Structure I
Amino acid sequence: MEYTILGIFLMILMLLYFKVADRYNIIDKPNQRSSHTEITLRGGGIIFWFSALLYFVQHVQDNYYFFVGITLVSLVSFWDDIQSLSNKIRMSIQFLAISLIFFEIGVFSLVPVFGIITAYVLAIGLINAYNFMDGINGITGLYTLVVMGSLLYINEEIQLFTDSSFIKYGMIASLVFLFFNYRKRAKCFAGDVGSIAIAFWVIYLVLELILRTNSLIWLLFLAVYGVDAICTIIHRMYLRQNIFEAHRLHFYQILSNEYKIQHRVVSLYYAIAQIIVSALVICLYQKKQDLVLFAIVITPLLLIYTLKFFLLKRSNLKLS
């Protein structure tokens, strides 16, 4: 009953936000680099912050620094959705927010200096990778459901590392967002506020699990996004492009833009791929060494990603 009420309340909040967005013209205008063609309301992903707020109100003694952190990144990202901010401002706030959750879960006291530096790079990199991957209808909501569903299974069946309700609140927010976004013509897009906020939530949970189990294999719960984002960044650097500018070189963009596969189908492909990866990780946890498991998962994903270059060549597109 609690989660039904939560879903209804979040639905109401989303509808109220639509009125605000429409009133103040918070919209996404497509350009030649976009994967969509129609003007759509932007910032619907603010529902993730609202869900975090509702959880925090009921558990004010827990996750205090997490809530402050997600509020900071949500505020700056929402501002960026309305009026573009410099990368320095966004990255500075992300660094501060990550520092807060590092303090809360004990990274500074449990991890050596080199490990802390590596954790900063990974956390900020994964947050922005999540943002880069948010470009077609349904991809953020479906992928988040898979990742959080995997974390929920681990928490309830293998290793307790957090309050299960904390994960479920994120999943309910994803379902509400998908109701409006997973359509042929989306009612709203997540915007930076959505992709950054839910990425922050996911990274917090993954870091907690890593520290509790002393294993990095849980990063593979983000493997599909990670391989696409990192390989695309390397590709764009090779082409000497500004990696912070809009583009159409992600694998999902090639499939949806150049090969005209329906957005919802491509999003479903990514979700299914991550389900397979997550199931493999869960089944082989403590049966294979971490490095071996990373190789088992990453190698086929890299091979699949190379298909992008064949598709680009086949469609006679210039790689630049």
Structure II
Amino acid sequence: MAVYTHVSAESLARFLARYDVGELVSAKGIAEGVENSNYMIDTTGGRYFLTLYEKRTDANDLPFFLALLDHLAARGLAVPPAIKDRAGVAIQQLEGRPACLIQFLPGVSVSQPTVAQARGVGRAMSDLHRAVIGFPLQRENSMGAGHWRPLFECCGRSLDRIQPGLHDAIGHALDVVLAAWPDRYGQRTIVHADLFPDNVLMRGDEVTGLIDFYFACTDLRAYDLAVAHTAWSFDVTGTHYDSGVGDALLAGYGEGSALSGYERKAFPTLAAGACLRFTLSRAWDWLNTPADAMVTRKDPLAYWRRLAVYAPELIA
């Protein structure tokens, strides 16, 4: 989450008047994340999230995301569907951006997950992968393996401004990982593709919400699990790997969905790919985020360091 587009109180009040949610009490921009502009909205009727979709989110993809959330909510998953206005419309326009008012879910995002919390998240991902069975829509992974080299080329030699020699090191790692990528094998399904701790809400060890589905797509389910493993098993700097947390995440997933032998064998490659994907996307944002954006830039090297756990020969 972030704030790129600022919304005036007057515009927000007019926007909320379309809904049966009461009158505006307060609005607070949320700086975490990098994708869209987000606000916490309090009204006389309750608390909501407001998301304005920025240029990286294709407005043509919004019907997919919202249909997916409706599908999951109908199957009992704790996800935040968009709220429809009195005319039954979910996708609005606000300050020149597509916008949605979204149901608020209770809970907090943890910064230092425990073994028990990681196990719960693994179970929640397994529940997600089972719940999407029968969902009729598909979406290409816009940040999937086929997009990493073009993103690398867009960053170019500017990568060396982040760390000397980073350009050549990432280029070599891409060659190795993409050559081994198991894209034609393994079970494909609808995946979250971004299940970081800040996209999970918890109360104690209980998962109370899965949020921010704006990278959801069709891809390998084991890759979705690998993304989560790289996100939950390390400290924020990427220097400390907690194998207990990582093992608990995998164990929790296995309680509901068993990985095949091939998926288990391919897991280090999938996790290495996740490390490269987030190194590159964070590098792009690091190099290109507007100076006046209310957004927390994330250190790309914190993901580059994680690669040492899954493919130490690539980062020596």
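Assuming 4.3 is distance in nm of label points 7 Å out along Cα→Cβ at positions 95 and 287 as calculated from a single structure, say which of I, II it is. Spell out each step's value before the answer.
Details: I: 4.3; II: 2.8.
Label of the source structure: I.
Mean count of other Cβ atoms within 10 Å over residues 71-78 was computed and gave 16.1; which structure, I, II, did it come from?
Comparing all candidates, it corresponds to II.
For distance in nm of label points 7 Å out along Cα→Cβ at positions 87 and 207, find whichever of I, II sits highest and give me its label.
II
When FRET efficiency 1/(1 + (r/R0)^6) of positions 7 and 303 (r between Cβ atoms, R0 = 35 Å, to 0.05) is calculated, the result is 0.65; to which of the structures I, II does this value belong?
Going through each structure in turn, the value belongs to II.
If helix-only ellipticity at 222 nm (-39500 (n - 2.57) for each DSSP H run of 4 or more, over all residues; to 500) computes to -12000, which of I, II did it come from?
Values: I: -23000; II: -12000.
Only structure II yields this read-out.
Could you figure out which one of I, II the value 20 for relative contact order in percent (Cα under 8 Å, 6 or more apart) was computed from?
Details: I: 23; II: 20.
Answer by label: II.
Could you figure out which one of I, II the value 2.7 for distance in nm of label points 7 Å out along Cα→Cβ at positions 215 and 247 was computed from? If you can, show how the numbers build up before the last one.
Values: I: 3.5; II: 2.7.
Structure of origin is II.
So distance in nm of label points 7 Å out along Cα→Cβ at positions 167 and 223, computed for just one structure, reads 2.7; which one of I, II is that? Don't skip to the answer; put the middle values down first.
Details: I: 1.8; II: 2.7.
Only structure II yields this read-out.
Throughout, read-outs are computed from the coordinates displayed, never taken from laboratory work. Please read these numbers as outputs of a predicted model, since none were measured by experiment. Cβ atoms are built from the backbone, for glycine too; each structure is taken alone.
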